[in-house]
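Q: Multiple structures are listed underneath, in structure tokens.
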Structure P
């Protein structure tokens, strides 16, 4: 089987912190981290085969089941953002992936987002299995991304230490 070159990690569209994304602390508001991650995740979804065309042709889509964002270092108005994506795991109904947001010129890790997306039959709006060939492709992406190792903070539980 001829496997295409799978970028590890997948580079996602970059963006710039917009003035309307700034909060009273003078840095990017938490809501806009989710917006930036969500917009970048569309490219990862399309790479995995879960594109708008897939949705139109199959009447299937995806819903976010869970998203966890960790804020590492602030970004401010006008800062360029570079985003990457890594598929962690998948089965017939779910895909678990990890996104990282870096300052585009200074290179520091600004935030991470851990996603669990669910494959949905839109006719009944319920979780449903993906076609086997789609699952096989996503597993190939997962396997290629495995060389990146387990991201620091993956599956982190939030708690106040005793």
Structure Q
């Protein structure tokens, strides 16, 4: 039996699921009567981790973004991992919005997680490792309490728990 147990707290998005959601949104866009004549386009760049929405008119961008969010939600992707930028006028009637896909914990978010664990005074230690937080404890029950704490916490970013040992 091991002396200590651990798991990692991460904030990851499956890019294949994003690609599938964008493809479904494109199909839905072609069939939507209220968006006919809007010349709306959706493109996904997995290397830049962005989704680009373009349409003839600023008022068409919002419904297209909502379609993308609905498709992502149905595929198990947290909506808070999609950060919509400003709507830019690109010339003529065309407007564009870039949606950035947040992948990984930044330093402030990792500090927030470690502070939550420390403030709860649970028998577990948290340490920041690149874009994840490693939580260790002597008891699996303590780690379960940490997971329950983080699930119930009001975080403005999605978290997943991996490598539970």
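Q: Given a value of -8000 for helix-only ellipticity at 222 nm (-39500 (n - 2.57) for each DSSP H run of 4 or more, over all residues; to 500), calculated from one of P, Q, which structure does it belong to?
A: P
Q: Where does the value 2.8 come from, among P, Q, when distance in nm of label points 7 Å out along Cα→Cβ at positions 115 and 139 is the thing being computed?
A: Q
Q: Tell me which of P, Q gives 0.35 when you compute FRET efficiency 1/(1 + (r/R0)^6) of positions 19 and 59 (r between Cβ atoms, R0 = 35 Å, to 0.05). If you can, show how the numbers build up before the last one.
A: On the way: P: 0.35; Q: 0.80.
Value 0.35 for FRET efficiency 1/(1 + (r/R0)^6) of positions 19 and 59 (r between Cβ atoms, R0 = 35 Å, to 0.05) corresponds to P out of P, Q.
Q: Then there is this: Can you rank P, Q by FRET efficiency 1/(1 + (r/R0)^6) of positions 43 and 123 (r between Cβ atoms, R0 = 41 Å, to 0.05) and just name the one with the largest value?
A: Answer by largest value of FRET efficiency 1/(1 + (r/R0)^6) of positions 43 and 123 (r between Cβ atoms, R0 = 41 Å, to 0.05): P.
Q: Going by FRET efficiency 1/(1 + (r/R0)^6) of positions 35 and 131 (r between Cβ atoms, R0 = 41 Å, to 0.05), which of structures P, Q comes out largest?
A: By FRET efficiency 1/(1 + (r/R0)^6) of positions 35 and 131 (r between Cβ atoms, R0 = 41 Å, to 0.05), the leading structure of P, Q is P.
Q: Between P, Q, which one scores greatest on relative contact order in percent (Cα under 8 Å, 6 or more apart)?
A: By relative contact order in percent (Cα under 8 Å, 6 or more apart), the leading structure of P, Q is Q.
Q: Have a look at P, Q and say which one yields 10, 37, 33, 17, 3, 0 for P(r) over Cα pairs in 10 Å bins from 0, in percent, as calculated.
A: P
Every number in this text was worked out from the coordinates using simple rules, so none of it is lab data. The structure displayed is predicted, hence computed values, not measured ones. Cβ atoms are built from the backbone, for glycine too; each structure is taken alone.
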